[in-house]
Structure I
């Protein structure tokens, strides 16, 4: 006799298989060039893997301190100070995390109580809303301006209530590939000044900013830095997304609360990776040269796309390129992406997947964090359009 498995109410009843999993499975099935999921198909600098190997061989294989290896926290603090002029205390204000996604969940679990409201700006990274739901919070979605994806400060202001605990911003922005300007960051600073609203600044694409522009970190603005958890990713910066190592920087009082949760949901993070990263960061060239590295890939991809009927949206940062499909098809975004995989052999992601209401504006997203050969193979297929 087979015993029945108990049932229970789901904590995430509206969450199913993500569009990324669906499109990747389709890409595999149809031998398509996968420009959907946002990760590189090329290796990292051998010096980095050598540094991690050396750390393992030197015996750095047991638990590190809960907040992370001191030398890596020092390296992160030094980098933020050099780039943004803000000094974080490596002992009390920097924590190493199991990737940026864990960092964001931990901030939300540490700060959001049942019934608290959290403002997210649509379109947004798909982990934000489920994280809020898991914490018992209420997600309040405020759309970025359709077409330009600029923040609408009147709408953000109107969404702030006495229940608002947290606001999440992301620059450079996934999926739109826009970046916030210094003036927009100052407007946000002024808007939040009279409130107790905390901020998550998701800056995982911080070193992918193009055409001579500067990444405007929340660390650069005193009024924002005082209320902000700044989240960054070694995986994105050093082409090692599978390592899942990130960082959070925040004022000591905020970080103390963050660590209370961090110690129980992950405790600490891979020791030899941390030691290797600290060694590797002694040379700033890899992250300082990253904008030029990805701008060349962007330009290669854009040059090829200009031979199609896609209308290209500006790419100011990240490693994504968005295109308007209106001149190519009458299909909606999701149907077009499925057609594109099956009939053309290239995988993309519909922007509607990043909206809570699945708003469809006939725009899809490609990832150009790929070898030149991969991009050229995709472009050869896309020229049919």
Structure II
């Protein structure tokens, strides 16, 4: 098991006098970032999420009510048994107060249960499953950034409003793909669009030619890619080879991040539509954060929405601890996170809903053409903004046991 412990406490002292009555277990506040540090998702979360957490701690002043804050990090290697072993070690022996990130929904759901059992705190950043605020919701869990329901719903709805009235889906042949496709279809039909068909592909297949050709033959205005990771990039590359976008069809990637543009290039990804709650070049504050982040990142990457979400979530967590004055009761910490409005330089203002869902707007994004881009990482343009209440699943539809009907 690979484990990296990173101390993020700084010598910065807040100008205001801090209350002396704070009660923090172990005399230190420990934030555990658990994700894929070395595998296929490491560029999307990985070391970048640790950097973002450290920056949030430093910007907060390095302490909460006089108590130092540390950031620990570990690699779950995308293996549920490894992830659970780390989580239990952190909670039982290492005094970790909050476990964060968890890309890989199977591991996230497992950690969600052990955190509830131990009455600690779990904040999902990279975790995509909407069960965390649905049937598996917990008084110890908050879900930041996105989920599969929100990405599929907000993107399909916004793209339909932008003119995509007929759709065809290239969908991963497993539960994740079915769930994303189902929500996208629902949104398309609610917006008055038509779904002309779909094709299912095996996970990790090397040849997408037959699937891409079927999508091309449908003549649908939008080709929805209901897949993730390397499968998405494979569909995009082969769609480029067959000249799909030159024929007027639009690629719409339901799960997509700026790192994939860097890997594939603008020539291949130009015109693609996706959705995100954050873009590094939105305003002066996001650009300033991105510059600081790049200086610390080994690959000099800009922050994506997962990295920004980590910064935002750590900031709100520390603010809630400061207001509560204690970290001993995980349910009380999460209750305070729901009570206080969220506000930071990257996500702006928002709130945490009763089911643990962090609420914020989503943006419809189009990948720029090479001619439009002014340099490296200048890849996105925001076409429209979808309000939080339209982006995320309505509270009443989630079947969260904590919500009284």
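Given that mean count of other Cβ atoms within 10 Å over residues 236-243, derived from a single structure, equals 17.2, which label among I, II identifies that structure?
Only one of I, II returns 17.2 for mean count of other Cβ atoms within 10 Å over residues 236-243, namely II.
To which of I, II does the computed value 1.7 (distance in nm of label points 7 Å out along Cα→Cβ at positions 180 and 268) belong?
Derived from II, not from the others.
Computing mean count of other Cβ atoms within 10 Å over residues 132-139 for each of I, II, which one ends up highest?
Comparing I, II by mean count of other Cβ atoms within 10 Å over residues 132-139, the maximum is at II.
To test your reading of the models, identify which of I, II gives 2.2 for distance in nm of label points 7 Å out along Cα→Cβ at positions 68 and 260 when calculated.
Going label by label, the one that fits is I.
Tell me which structure, out of I, II, gives 2.6 once distance in nm of label points 7 Å out along Cα→Cβ at positions 44 and 348 is calculated.
Checking each candidate, the match is II.
Figure out for me which of the structures I, II the number 25 belongs to, where relative contact order in percent (Cα under 8 Å, 6 or more apart) was derived from the coordinates.
The correct label is I.
Check the numbers for mean count of other Cβ atoms within 10 Å over residues 92-99 across I, II and tell me which is largest.
Structure I comes out on top.
Bear in mind these aren't lab numbers, they're just calculated from the coordinates by the rules spelled out. All values derive from a computational prediction rather than experimental measurement. Cβ atoms are built from the backbone, for glycine too; each structure is taken alone.
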